[in-house]
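Coordinate-derived values only; no laboratory data. Predicted, not measured: the structure shown is a model, and the values here were computed from it. Cβ atoms are built from the backbone, for glycine too; each structure is taken alone.
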Structure I
Amino acid sequence: MLVIDFLQLIQDLRRQTQFFYQTPTQKWACGPISVITIKEQPCLVIQMTTQPRSLQQWELTVLLNKPDYLNLPVYLQIEQQLIAVYGFRLTNGEAWIS
């Protein structure tokens with residue numbers, strides 16, 4: 001999923017909606033954002049942390065809504081593994097990235 005598509009998906013969520021990712025053993029929260037190169041293509045990477053507080057909808061919108069980022073694919077980084085973002089589901093006011 002490209003940044004511009006992700007921003008379109010999250011624009012109607014409550015500003016305080018937090019974003020998480022679930023592995024079989026751990027709940028991960030959205031943390032710092034960086035741009036890296038994978039196979040000679042720049043990609044936007046959201047670092048996932050084990051902290052209880054995650055980035056909220058408004059924070060992600062501010063951080064990602066930059067002209068240089070809009071056409072970059074979005075990945076999550078959990079430890080050393082990169083996971084492509086395809087969407088999310090809402091559960092109990094939280095957004096769970098898939």
Structure II
Amino acid sequence: MARTIVATQEVMHLVNQLARDDERTGDLTIVDATGGEVAVLLDPAVYHDLVDKSDRRDWALIEKSRKALEHIDPDEVDREVDAVVEEVRSERWAAEKGAA
């Protein structure tokens with residue numbers, strides 16, 4: 001989920017300067033903190049295009065999965081999922097009991 005922050009004048013001045021530079025050069029600005037990328041300054045149109053492509057890809061995968069599973073009884077799927085969840089819980093419980 002996107003979060004909007006209220007920027008100070010100093011931050012806005014810097015962001016505007018970076019955006020102008022990026023627009024002029026076609027580059028991206030990557031914000032790095034202690035050796036790790038934490039943000040990228042993108043043109044809003046580029047950002048929205050990326051989100052739209054991601055959403056379309058996600059929905060296509062969901063539809064593909066639905067079609068691949070449409071012949072399977074949903075109750076059978078629920079039983080199998082419940083069995084696997086119970087198996088994992090039992091394994092974790094045994095591991096925690098053994099580590100204590």
Structure III
Amino acid sequence: MRNLAAKIIKKVSLEMIYEIVDERTEEIKKEITELRDKQESDFKYLNQRLDQTNQRLDQMNQRLDQTNQRLDQMNQRLDQTNQRLDNIMQILIELSKQKN
């Protein structure tokens with residue numbers, strides 16, 4: 001009788017342990033799923049922010065390119081103006097030599 005009682009207690013105890021383990025396993029699986037969902041959501045948000053940042057960088061690069069083009073144009077104009085000034089200086093020097 002004692003053996004039977006011990007076996008019954010052992011079996012009931014094991015069943016309770018299995019039940020508790022199963023419940024905790026389900027809780028852990030649920031938590032893992034929630035964490036994965038949050039992680040996926042966070043990654044989507046981060047990717048969206050990265051895309052926005054890349055778009056802004058592209059816009060800034062375009063503006064920089066435009067500014068560089070304008071600077072190049074201004075440099076060309078300055079070079080032309082300097083050439084004209086050099087020509088004028090040469091003419092003035094020649095005129096001054098002719099007067100003397």
> For FRET efficiency 1/(1 + (r/R0)^6) of positions 16 and 56 (r between Cβ atoms, R0 = 25 Å, to 0.05), which of I, II, III scores largest?
Replying inline: I
>> I have -37500 for helix-only ellipticity at 222 nm (-39500 (n - 2.57) for each DSSP H run of 4 or more, over all residues; to 500), calculated from one of the structures I, II, III. Which structure is it?
In response: III
> Comparing structures I, II, III by distance in nm of label points 7 Å out along Cα→Cβ at positions 32 and 80, which one has the largest value?
Replying inline: III
>> So if we calculate Rg/Rh (Cα atoms, Kirkwood Rh) for every structure here (I, II, III), which label has the highest result?
In response: III
